[in-house]
Structure P
Amino acid sequence: MKIAITSSGSGLDAEVDPRFGRCANFVFVDTESGAVEVVANEGVAAGGGAGVQSAQVVADHGATVVLTGNCGPNAYRALDASGIKVIAGVAGTVRDAVEAFKKGGLSATSGPNVDAKFGAGA
């Protein structure tokens, strides 16, 4: 299974970025093989629609789950429409988030956990 984690840095030891649409990077992890790919988030500087653009990046990379701090309504709808589960409220390092996910310690959210434009000013 491929998962995407929002990241403030470029590897497993980076902190989980609390913003989905405007996170610095996505770290894609294949939970079976352990393969890791870091993709810079071009949506970080978007004037609008960053959440939807970021959701498209996640879908294009084949992830089926997103681990993030927060996810707004537009991004959540785009991810949900692509069949991608969202796990919000995640903090700590990317490595810790992946391990918690693999151990079953994280649960999918049933909707957005912040208002639209949450990460725009950060």
Structure Q
Amino acid sequence: MNFFHNPEKNYTKQTLFTRSQLLQVNPTVVKRWLSFLAYNKEEYDPDVDKPTYRRASTIEFAKKAVSYYMPNKCKWINGAGNPTKHDIVNKVIDDVKKAEIRRRGKKPQTKRPLSEKEFRKTLEIF
């Protein structure tokens, strides 16, 4: 909502939004926000720009978090429903995934794979 409303003082986690405020959010706003998270710009060209700020899994989780608070849970149809379920929002995630596959996206933060000893210890604990 900070991205959408751009208030002088940012909203805190304790801020409660009314149903009418949540219904004002549309797919274009969600797409621009996710694009800003991944590309650091609201409008991007997937052939030219590189999503070096967030990975696709992080973008998917952000979308899921917003979707939880939307009053309508059905797919976005004719200006009503959940804006996070619109095709243009999913296209941003698909573009980031495609860039990751082509090694043009943000580098993974994993340090290294488990060694055999660590893997066996994990199985033993489970």
Structure R
Amino acid sequence: MKNNNKKILIVEDDKFLAKMLSRMLTDSSYEVFLASSGQEAIDKVESGNVLDLIILDIMLPDLDGFEVLKEIRENNKTKKVPVIIMSNLGQPEDIKHGKDLGASDHLIKSDFSLDEVAKKIKFFLKK
């Protein structure tokens, strides 16, 4: 099944998780870009690639995901791109902060299987 080359940016510093997500999405015919730091994510967002969805970790080695999300929402090219936060930060205030900054959804890593993540991605890409 082709996904019309939908482009997804995965911002994740856990190399194993990033590779698993990337493989799953590539196998589903998505075009995947990876960033392992906040600054790298911002560079990819500003590089001119038209992104259809962003999966964003919060705890990153330089800028945290909240800073990255703020930048994404301030950029005219990406302000409407769905952003799914995928983090181990799952306190109500973290989830509220992400939503306030414009996150489309917040997944707590330990609570979701890859299949559930795939369903969320399909849901947001159909909108």
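Derivation of every value follows stated rules applied to the coordinates shown; laboratory data play no part. All values reported here derive from a predicted model rather than from experimental measurement. Cβ atoms are built from the backbone, for glycine too; each structure is taken alone.
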30, 53, 18 is what came out when P(r) over Cα pairs in 10 Å bins from 0, in percent, for residues 62-101 alone was calculated for one structure; which of P, Q, R is it? P
Say we calculate percent of Cα pairs over 24 Å apart for every structure; which of P, Q, R gives the highest result? Q
Comparing distance in nm of label points 7 Å out along Cα→Cβ at positions 14 and 46 across structures P, Q, R, which is largest? Q
Quick check for you: by mean count of other Cβ atoms within 10 Å over residues 6-13, which of P, Q, R is greatest? R
